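Next up: some structures, all given as structure tokens.
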Structure P
Amino acid sequence: MSRSIGLFIQASRRGAGAAIVAACLGLNGCHSDSGNGLPVQQYVLTATIKGLDSSGLVLSVNGLAQSVAAGATAQPLTGELPSGTPYSVIIQTQPPGLTCWLNNGWGTMGSAAGPPVTVTCLGNTYTVGGSISGLTASGLVLLDNGGDATPISANATQFTMNTGVIYGNNYAITVQAVPAGLVCTVSNAAAIMGPADVTNINVACTPEFSLLYSFAGGASDGAGPYHSLIQASDGDFYGTTLTGGSRNGGTIFKITPSGTESLLYSFTSSPYSGLMQGSDDNFYGTTANGGVSGRGTVFEITPSGTESVLYSFPAGGSDPYTGVIQGSDGNFYGTTGAGGASDDGTVFKVTPGGTATVLHVFPKVGSSDGQTPYAGLLQGSDGNFYGTTYFGGSYGFGTVFKVTPGGIETVLHSFGGGSDGENPYAGVIQGSDGNFYGTTYQGGSSGRGTVFQITPSGTETILYSFAGGGDGANPEAGVIQGSDGNFYGATYLGGTSNLGTVFQLTPSGTETVLHTFAGNDGTNPWANLVQGSDGNFYGSTTAGGASGHGTFFKVAVQ
């Protein structure tokens, strides 16, 4: 006979000893009745338990506390009790996060076919919510696990999702929709529901576009930030201006992510390039004029602002219109927009000691080679250098080229104009897929510029053609690839006020205008964006702002 829960069997009293033994076989136990010597049956009271996913359940059995382990499905509640013993089982302590209840918790041991003792537990439901900051307009909608859409009112500082979550289940709060002009991010967004309401989720809303600094010009500040910024190892941004400073020849400046600016150096000759930080932590760049022959320099400047000329370009021509990169060999590589045998530009190398080598000379018009590189170089994953020329190529509308470290040049693509792009100002980047991406100032289906992709073997695809109007137009800047895999850039013209835009482009070619410049926030961005270590995008405009001398801005992306 099995030990069924609460099943009480009263054996027949029999006179023969053998019959008594047989009657006790298979029972929980027998003992002699003190009155007549006949056996009395004994049983162990056991409970069946369902849904006990956590510890902490305490039962009281005839006044004695008994803890039940998490995950238990059956629990002996007593030792062997003689038939006829009354019992009472109650829940003394509920487990955290669960509510448990009893069925058939009292009776008398040995009652025939008594119903079983059962304990059933279910998870409690708790609310999910937290705090909100910066929500200045309506339109924010939050989701939990991709559903339970919960609209949030403007200026709300607290929120609670519409539907609670059962203890032990997952919750994950995400943003489905945001008000125009805001970006809202969620922290402490996902976890497993514990035994209490969730109140520590934080939703922070910030403006999609933030004007961080307006350049003032004059002797104490720079004017006209023309080239791309870099974020240095100290977390601050560094760049150059075309004019301004104590000698009105341009400046090198430092600016914090919050917009506090300071000048590191004032030039007598204009730096057309941005900066790069070398492996020695110093900064390197070029000037388009100045130096021994007046045709430009490669310079070095320490983080404290001490500048030295690393190399002066010769009188035969040079005019670097962009900066240098540091190759994997430790040398510096760049381009000049003039110089060389035909004065149509070069690719050069400069050692850290200041020794220069011309790797490639671009020829005159008439050759299928490129002419006049305005952009710098990129060292690809294969160790070769890649860049663009504004003119030249088979059709005269510019090229994408490759140069080996030994100076062997290959034209990968000649822009054909028309529906193809033409005249790339900016260089290229190498995407996460190994292909190269860039922009052309003109060309495309509307003649207002393009974003293109080109494979390492030279197959070109137009990803997007700018249309002008509310769309961007005529990008002088290139694109960068964000950590989300999308491409980000700026156009010189276009947008609502035709003063330029900041845009996002998916790898499949879907464009979104993130910001349209209106003048007081900047006009006509020429430089590439840079993604900061905080995930936001930073950039500059050459004009506009409070004094009309350019701005430093931040764009946040949802």
Structure Q
Amino acid sequence: MIARLTALLPDAERGRFRRYLALVVAGTLLRAATCVTLVPIIRELFGDRPADAWPWVGVLTLVTAAGWFVDLRAARNGIAIGRVLMETMHERLVDRLAAVSIGWLDADRTNLAQRTLAGVGQSLYSGMTNLVLPILTATLTPYAIGLLLLAVSWPVGLVALACAPLLQLAHRASDRLVRAADREAAAAGAEVDLRVVEFARLQPVLRAFGRAEAEGSALGEAVDAQHRSGVRLLGRSIPGQVLFAIASQLALLLLGATAVARWSAGDLSVPETIAIFVVIVRYLEPFTELADLAGATEAMASTMDRTALLLDAPVPPVAATPTRLDAAPGRAPSVELRDVTFAPGGTPVLDGASLTIPAGSVTAVVGPSGAGKTTILSLVARFVDPDGGAVLLDGVDVRDLDPASHLGALAVVFQDVYLFEGTLRENVVRGNPDATDDAIEAAAAIARVDEIVARLPDGWDTRVGEGGTTLSGGERQRISIARAVLKDAPLLLLDEATSAIDAENEVAVLDALAAAGADGSADGDGTTARRTVVIVAHRERTVAHADHVVFVEAGRVVESGTPQELLDAGGRFAGWWRDREAGTTWRLAPTP
């Protein structure tokens, strides 16, 4: 644990941590000395001249005072180091998460990051200030007592030094017997927490289908699994306790027998032998303390493991001499995929996909579900890197681009929109915190957010709730589009960004986006293309606004061109288009 904790420390604090360890070692020796000093005190007190015990009492007093002083210095150093850990760890983790590959943040790792960030600072501070000192002291004290006992009776000291590692091995074996079961129980508890939240959120759906009871649900299964893991934990803890109890009794027997043997040989007096038995009891106490700290130690180790996992999360590599992408307005980039393959976990999503998206175009990426459309946007945004081939912006591989200029050149609107807790205005201006009021109003008009503002009693100051829960799905999407438009990036990626918007507003938003992309304003006062727009779409009215279409199927680009060219070709896109046109004429009719 100490090595892992040291690895988490900032470099500037490692010198202080070494001094802290030196103080802990010194304090442990002093504590052991107070224990072993009892032997000469009791020997003199029950000898022929009891007054000779006073000098040893003075030694005990001095050693005890020195131990208090050293422990105080060590505690202050531990508090200072713990405070640094608490103050820096959140910042380090957030910085790492901000740079980590988006593809790495799956649902499980996102949950892990959430749990870690929620309590890592306080947990590390508490561990540094309340755990490290007692754990180190309890670990080192038996060795220190054995070392000092060499001066009293070297055979007893040697036995004490020999038994210390054996007792610690027994303690570790006992701990390992329950550690796996303990982790399983903790994981089962975390799963129950997740399922409780899920069960509560899905109550409308569950009740609609008559499945509102916990029995037989995912929550019920999680509770059953937690119960089974708890039983296993109890079953494994008993053998561990028995193993350590046997080891402790054997150590006590060996130490006691050695002390009695030295008394029989005349090397120890009766008072000295009795005093050594008192020391033996103190010798065994630290192992009980370690057992009492096992739960907190395991929790601390788990926190450090999660923290180290996040700190070591993969970050996209940066080229030795990265190229800066010109992200100025009016500088619409071209996009190209060259023979791209992408197979996360060995499952192919894209298989030799190649396409070219002209600069300044509005390109619709269409195809059946699971074809790889969203993955194409993720590759262009470099949320993930391809396993093979290359993704290029303006002819430059995105892996060779300066990350800041690459991200500055694009804006992304996802199908599943998450709004930040705050006001409607605060969510929109996240796209450009320095935007003027006129620019905010223009972006709102393009995304039809101005209608939402006019309808809500508090207007721009309306609080949207966590995740935007006070708004409808379509309203959240329009706010997200306004946020992206306000950024005024030359590359705009839309992943089913209008799927929840009603038909009338969708047409208006797409018309406004096309106009703004062509001339940079909502009122059409110019003709220069300033933005390349890539839209993943499933509806024909979305594709109708595109001047370029890419049809993706089974991880490959099977067709590309203008909508009219592909309709005239009569291929896969033409069939897709006909199916959607036919779908708009479907009507429910009574059965004859």
Structure R
Amino acid sequence: MHTLSAKRKLDPFTVEIIRNGLIAAAEEMFYSLARTSHSPVIYEVLDYACGLTDKRARLIAQANGLPGFLGTLTFAVQDVLNKFTEKNLFEGDVIVTNTPYGGGGSHLSDVVLVAPIFYKEALVGFSVNKAHWTEIGGKDPGSWTTNSTEIFQEGLHFPCVKLFDRGTEIDSLVDIIDANSRLPDQTIGDMRAQAASLQVASNRVKSLCEKYGVKSVLEAMESIIAWGLIMTKHHLKQLPHGTFEAEQFMDNYGFSEKSPKVRAKITITENEFIVDFTGSDKALNGPVNTTYPMLSSACRTMIRAITDPHVEANEGCFLPLRVIVPKGTVFSAEYPSPTATYWEAAGYAQDVAWRALAPIIRDKLTAGHFLSVCATIVGGVRDETGETWLLVEPQAGGWGAGTSKDGESGLVCSIDGETYIMPAEIQETRYPIVVDQFSLNTAPGGAGRRRGGFGLIRDYRIVNNNAFATIIFGRNQFPPWGVDGGHDGTTNFVNIISIDGRSSKTARLTVHPLRRGDVVRLVTAVGGGYGDPLEREPSLVRDDVISGYISIQQARDTYGVVIDPDTLEVDHLKTQELRKKLSKTTP
């Protein structure tokens, strides 16, 4: 087979071919994992991420997976390099880690596997993936919980150890996983699917080395990173430069009497994007705090959003990013702090930075969205078989409006990015529940020249004698924020409706007992509006009335649009008069 000489500098065409080959390798790893995993949270929700790094742990290529994970992959590879030298890494090795404060980056349920890639005994780089295991032990079924006080309550902890040694699975470690999981077959099946997908990516990288030469592939990796830096700096130059600040309150989730204040100061220059969280309050006494790797990942998402999200991500894209945070805040949890629901603080970190920039970078950032993963576990023991069942999933909700568009309805939050909600057909087939309702939440909120997107309402009716729910819905106390006179949205909440007709509205449950016939109602928020509602085109208000999104009375009271109830046509003369009147009374 012809091998390209690497004695000369690579031409841009070859670099581009190798770059796309590496991206294809990461994407094939992604689809391989989806096809072979055992858990619906992986193959249906896509709660995982895949990528490739060079031998220095720098991101080279990734598949479009969960954004909150993608920014932590390099931390995992760096942990491997800190613990293992090139001399004690071998072909076929797979290292496992889930340390939240380092390579794991999130919570123990998110397990990272890393495999070194060798070509003719030379270390070329690493394939790495991170996936949510449905069950990894811990005090509560489903492993992540909402009231843990230390990391030891949240499941098995893998401190960057070998899972495969030169291609051979380490039986003793697998036995420990088997003994500690409530769903061992599912957990070990997902683990092996991850390991197999790493090998798929490794084989593709080796093929590139075979075709173009290992020196050419390594040189292409350097060029890829350099190009990522050039493109990011190019877009930074086009942004408003200066320092922009925002502060807001974060839900306290019942862990303290007052809600913690969070702050972000963002400095944009031609060469840097600095996010400083100094001034944010101390960590809460619960599992909602996040860690530095996940905080960095949230900030990586922000810099991508305001530069060019269409440029394929690599380490160069993030070299201008600098994240500053004091120790011990809600954004910088340290061992042995619990992190089971880390996404809540991670979401608020992203949101407060977003809020600082939204009025400045208007063409790229929307008003506030429903923010929380609204994570849900419904589970129990099957009446027929006595087997454990666990439905683990995120919920989707309303996004904020932009300068020229209404907000999106029923999308997962920004931290979860490319994940999906689980289809009702899968839920009713696999679990003893019935989905009684799955509809838009059109509660009043998020009005504006461009209105916020709608949240969702989903009802789970239990058809098993015994069940439980573990749920945490952030943004329950502070609704999505509007921009430029746009109204705030609504809040997320859960309503437990018992078989005897009693109901209980809440935002956090921990292994809450349920009986046959009880209903778990999940309600996600409407996003924030953008601009004065009195400036919304009457034709769009009429369309919303016809679609059932708002009532004729809401059209009149909120938007100043008078609609004839019989013809559903806009009375333009009365609308003009009413809007003049309302504009004088609006503060």
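Coordinate-derived values only; no laboratory data. None of the values given here were measured: they were computed from a predicted structure.
If helix-only ellipticity at 222 nm (-39500 (n - 2.57) for each DSSP H run of 4 or more, over all residues; to 500) is computed to be -500, which of P, Q, R is the source? Label of the originating structure: P. Which structure, out of P, Q, R, was P(r) over Cα pairs in 10 Å bins from 0, in percent calculated from, if the result is 3, 12, 17, 18, 14, 11, 9, 7, 5, 3, 1, 0? Corresponding structure: Q.
Name the one structure among P, Q, R that volume of the Cα convex hull per residue in Å³, for residues 139-458 alone of 280 was derived from. Structure of origin is Q.
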